[in-house]
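Here, each number is a calculation from the coordinates, and none is a lab measurement. Since we're looking at a predicted model, the values are computed, not measured. Cβ atoms are built from the backbone, for glycine too; each structure is taken alone.
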Structure I
């Protein structure tokens, strides 16, 4: 019988130590795989530097370490379903694609999901990862309680109800607070969703009717390669009342209804995408764009994403559209989504409803690294905030100017990690160096 406790005393040396997209090779091959909270506590007490790894879906070095990494992949259980309280408590390494079917089978749902279900709950929450929908906050907004192992090796519990002064700072913590071991999320009764896709939405229609278009469903995503004066696709995900179907017209603001399932990226087969054509299905089989059992998006790629205030969305989209000839040769696809405002200190949507402009790039960092500063310059009038787990080049001073609660966040981190045990080069450069 294998010794399941071996990772608590000795790190596993592995040769494949890269992120999901393959663009990041972690700076150490010493990775622990604990399967219990006591093992995590032992590791944290043992090392002066340590970083947690979730599902490895970040495209930058926010989760990197030059010394030791701790994977939460074995912390993947549902701990408790509290029906009277309408909450579920899970271990931090559980993936949404594993949690969602469990909830549905028990008659419940999460309010929203990201575009792919392959990501871990804790990793998504601490980076403010999101789906779409004008009334839907990022995934961290579902969290009402959390537990984590802090730098002293002790387990700390925080709740939204009790720890009102710091909870909103602790949830989106970018991995700087400690190792997330447990999260409690709000749930609701399960529901059905149908997904309609439309092609070639004129940009003139988007400019004139932006709010109506992004409000046309529970979750709406716009896809474009910035090559023409129209958006390639509009994905509308609508909630259904039991026994009913929403029949959408064949035209949507000038866009034509698709007659077959489509992938966001042109000429890529749609077999790994969730069902479209208005066919009803459970929330977890429609809200993501991609099925759990398939490779999401293109697989080998780079990603960037910038959040701008929703009331400036049209102007920001126009600014990017003017860069089409520069962007499109290096791009697989862009996605435009809406996210509701929240109160998480380090969330890009802190106290402002946002539109997120997402870029899925060809895996050529040399080219992308030259384009990102140009995009950031064009979006500067809208004070864009980047997704914390994706690629950007904004300097620390600019980031600091756009997060008014950053000083409070630094104080909170110091409370639980006074020596910087969980900090790394990415956090020092982008947050703690200013």
Structure II
């Protein structure tokens, strides 16, 4: 296989070097499996030739971008070929006149945003790992981020895709038009498909005019319920923030321990509210927001009305993750979603898990769209007994999420990590439709086997 692949693609694009195989055996989750070979694709033709070759021989193919996923989504569980598109990293066009940016899948998300910003335009999707993750991975998982509340997830910005199918055929769907109702929405089908239906080799993304101003409010509250009430009151009062982040007491305690007691005012819950828009409207809305947050019982308040001060608050938010890691516990990072009315119920349920199992649960994240990162903090995940207890706690969490009308993943995807809850989450008929789509587009089952279904 390796000799034939090398003859087909060229020696510089095919490797069995031990360090490359090792680095392509895992992502940010705990699963690991080595491929037999890594293909370093540089163009659509490389991808097409690789898939046609693998499909004819029934060889599994695992597509990989930056490898920053949290669910084992690109782990080559059956060996075979890891198809890396990370070297397909060119921005092909930035066209404000059409409101689009055209990119290959290996481009880092922050670089896409920077390319748009240099022209005075804006690519809003902002996963926390935007400086590391690639656009192809974002499309594969339909990634989100803090600004989803106002601007939507990655899928809201995907206008067109070039996709290589399992048999090597190249499909183009959508394009530079912002409206297109011609046939089925295949762009939406492949967005979020986690590498099971095809390989994205080019994306045409929507960009919008960049808001000239932004401002933020950072506030602490006595209880999580107070901060959750503030979320509803802010939205109910006619303010649509670009981001609305909430944090629980465990995470705040870890942050104070990591950053120092003075890093945050007193309080057992924390809220970040960001607004953006035209300069005059942001200034006016900020006054209204500050007044409202104070009325809702904030204990401490920090106001940012310029980019530098806003970035300080966002750095604090990013430091929450580092603070949890600094506890020395293993952080099982789950990206569950609940209706906004159930934010308090979720945190109370998480506290119940801690009371029953002794496993601490840290909750923080995107309160505006109900996407709360519910992190089980495990003492020693390598210990079989601790792992068994943690897995049982995860099962309790996901079953509660499903029973309460939530979603088991909001932005990370299903991959391996959440596969066992997928069928319950989507329902039997939907599960069968997923299987039928997979069978139609990948009849030999070579694309990312062992994931989702």
Value 1.00, calculated as FRET efficiency 1/(1 + (r/R0)^6) of positions 332 and 404 (r between Cβ atoms, R0 = 41 Å, to 0.05) from one of I, II, is from structure II
From the coordinates of one of I, II, distance in nm of label points 7 Å out along Cα→Cβ at positions 348 and 396 came out at 2.2; that one is structure I
Answer label among I, II for the case where helix-only ellipticity at 222 nm (-39500 (n - 2.57) for each DSSP H run of 4 or more, over all residues; to 500), calculated from the coordinates, equals -5500: I
With mean projected area of the Cα convex hull in nm² derived from the coordinates and found to be 21.6, which of I, II does the value describe? II
Suppose you compute distance in nm of label points 7 Å out along Cα→Cβ at positions 140 and 276 for every structure in I, II: which one lands on 3.2? I
Using mean count of other Cβ atoms within 10 Å over residues 76-83 as the calculated read-out, with 22.0 as its value, let me know the right label among I, II. II
Cα extents along the principal axes in Å, for residues 148-307 alone, calculated, reads 59, 38, 27; among I, II the input was structure II
